[in-house]
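Coordinate-derived values only; no laboratory data. None of the values given here were measured: they were computed from a predicted structure. Cβ atoms are built from the backbone, for glycine too; each structure is taken alone.
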Structure I
Amino acid sequence: MRAIIFDIDGTLIDSMAVEPDLYFSAINAVLGPVKIRPNLDDYDNVTDSGIVTEVMNDNGLKEGTNAQHQIQTLFVNELKNFISRNGPFPAITGAIQLFNRARLSADTQVAIATGSWRRSACLKLRSSGFRISGVPLASCDHSPSRIEIMSSALSGLGQDVESVTYFGDGEWDQRACENLGWDFVAVGSNLGGIQSYEGFEI
């Protein structure tokens, strides 16, 4: 038995051109005009909860669960408004078909590990046409650490596997896989990865 674990943004759905702007807009709306690091990869934990913590630390703000909750709620509402106006984020070509094939494979277990909050992750996936009922989904609600999120997704499968393959689009995904000893499949242009799942064999 093997495990295949998917990231979401930039991996299953084409959202990275829009979602970060909505996310940081929510941060600024709640925290005020705070200093933001130039690139996502400048943060230690490139997850929704992790970045909020680091933004607050960078700006000398006292962290509390209320700020996280306010930012999350506003961000989810902004996602809903965007989807209502523009339609769902498009799935990466062939991603839904590959995801479904993996779920139906007798020798494969499928999970999702995302740096998103669970509420926003489920909203994006379901609106884009992914059927995720019964699929373990680990998010930054569990931990701000991507390694811990990915490990939690694997634990959610509930059985031993001989190999783990992770599909992701960020350098942080690649580093986490190196740390965990997982196989990594790069998706998207940032890492010179696959642009489409059509014809991709799992």
Structure II
Amino acid sequence: MANPNTPYGLVPIQIKGGATWRDSLSVYQIPTTATAAVYVGDPVIKLAASADVNGINGVKLATAGTGNLITGVVCGFLGTGTAQLGQPAAASMFGFSGTPGNVYRPASATSVYYVLVNDDPRTIYSVQSNDSGGAPAATVVGKNANLASGSGSPYTGWSGWKLAANQIGASSSNQVNIVGFLPEIDNAPGSTNAKLLVTLNQDTEVPPATGI
């Protein structure tokens, strides 16, 4: 049976060592100078000299491909608005897509968006492979790969990013390290649209490593 084609970007599954992921998230903000749309599951990178008046640092959508760093993955939105000193909470949470939720940050937004980002470098994520490189077999576990950007869904609020199946190798410059396959009944290694388990390799928080 073919694997379903249901991309969702990167979704936290657990922490290295078998610990359960406990929704430990950091607050960042996407400034109006960032031009790309951002969805849940999108990788983002910290921006220099971009903190608001309360010291909440800015992020923007990361870039797919060799050597491009990632800080973490968007897991939710707090809302929008201009922060005031001592009041980092955003002014509005709804009204940008579905009612009341499925929120995403549209391209060239005119308001600051506050986002919840998983930036723990120990996190293991699930991500779907694209079909440009065929069907990743179990032998890719341990290797490194790049991500492939994709447009998110304004209807669901989910990311369209995938793992680039045609960019798998040992290079330490690749963006993620493959640690396994998502253990679900409708996910078969060696088939297109396989869901893999990965950790960030080109991470702003830790040095990269060479794959095996």
**Q.** Per relative contact order in percent (Cα under 8 Å, 6 or more apart), the highest-valued of structures I, II
**A.** I
Q: For structures I, II, calculate distance in nm of label points 7 Å out along Cα→Cβ at positions 15 and 111 and state which one comes out highest.
A: II
Q: Work out the source of 0 here, i.e. which of I, II gives that when helix-only ellipticity at 222 nm (-39500 (n - 2.57) for each DSSP H run of 4 or more, over all residues; to 500) is computed.
A: II
Q. Which of I, II yields 26, 15, 7 for semi-axes √(5λ) of the Cα gyration tensor in Å, for residues 71-126 alone, as computed?
A. I
